[in-house]
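Every number in this text was worked out from the coordinates using simple rules, so none of it is lab data. As the structure is a computational prediction, the values presented were derived from the model and not from experiment. Cβ atoms are built from the backbone, for glycine too; each structure is taken alone.
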Structure P
Amino acid sequence: MPAISRDSLMPLEVYARTRKEFRAKVMAHKRYRTVALGPNVRLTFEDELTIRYQIQEMLRIEKIFEEDGIEQELAAYSPLLPSGTNWKATMFLEYPDVDERRQMLAQLIGIEKHVWVRVEGFDRVYGIADEDLERSNEEKTASVHFLRFELTDSMRAALRERVGLAMGIDHPDLNVTVAVTDPLTKAALANDFQER
């Protein structure tokens, strides 16, 4: 996965002019990099384009144009780029009702340790969660977690051959298994492991 450098980012004024088109491109791209695990949990698999968008948005929102500030954003977001042996995903717990959200975040403590992917013919691979900082405590879990799924060479080769792919959660209070059947989603995720 190519790194994102300061020189490869758009200056704020250029980004302001092209933001609408760039955002539309990224949203269309994310559509096939997102898997719903039931009605309230969503995984978005990050790549160079999705992380580049996050960095550009943060620079815009915070009006960061000085080199030190840009380097800080790059340092914060670069760990979310997959390395070529893994998927990195942002997990969103989405409960629109405030009371239900409060209840479910308290009930689903530790959910981030129960999210898995399974390449057909292989065992489940559980996500390594929140390597930057702990996002759960004794009272509740966070509504956003960052997961890394390390896949073996054999798993990555099988994905290139378009074998079956499933994902799920086996938390005591939320058990979900989803087969990834959309061919465009399967292709987008398998393409992360194309031999270069």
Structure Q
Amino acid sequence: MDSLTILIIRHAEKPGRAWPGPGLTIDGVKDKKSLVIRGWQRAGAWAALFSHHRGGDDFPRPDVIYAANPNAPGATSTAATDAADDEDAPSQRPFETVTPLAARLKQTVNAEFAQGAERGLAEAVVKLSGVVLIAWEHKHIISDLLPDIAGGQKLPLPHDWPGERFDVVLRFDRAKPGKDWKFKQLFPKLLSGDSDTPLPTT
């Protein structure tokens, strides 16, 4: 099979004004770089959507799952450093967002690439076939990952990802290496308040 589908999601909900409560690790330890309860709910919803083809043709089961490295070199998890207020520690949220899905599919999340290494990630995934799911930080998705995957092809890529949106799936499809990409936005509306309004495009 030479075809490739790349599905990109933003990490789930984080601490802030929109959703109450602190960030929590999967073990329930307070961690400002982790998901809030609403985010863990979304992580579970993504797991249900993408596992065993339950989301239909738009949301196929991934063969490979990527997330930003939660233990990037030179930094430590904030679960261990929160008391020191380590703002430079990597976010745990992209990895946490796909942890339930990976567990359900009995897969290991590929965390080879850290935030800031979007070009390397794009170069790696476009060489694959099958279905790839990527969980990442929204600003880097827009500014780096999308154009790096598109590779200069003119596509209706979004130019902004509003901070309150956690509910969008971006999908690239290619029939075989060297062929043009098709691109679309998807809106599964998994949780209350989710929207089907597209992200703004160029």
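Matching task: 3.6 is the computed value of distance in nm of label points 7 Å out along Cα→Cβ at positions 153 and 169. Pick the structure from P, Q. Matching structure: P. Can you say which of P, Q returns 1.3 when distance in nm of label points 7 Å out along Cα→Cβ at positions 49 and 145 is computed? Derived from the structure labelled Q. In this comparison of P, Q, the computed figure -6000 for helix-only ellipticity at 222 nm (-39500 (n - 2.57) for each DSSP H run of 4 or more, over all residues; to 500) is attributed to Q.
Taking Rg/Rh (Cα atoms, Kirkwood Rh) as the criterion, the largest value within structures P, Q is that of P. In this comparison of P, Q, the computed figure 28 for relative contact order in percent (Cα under 8 Å, 6 or more apart) is attributed to Q.
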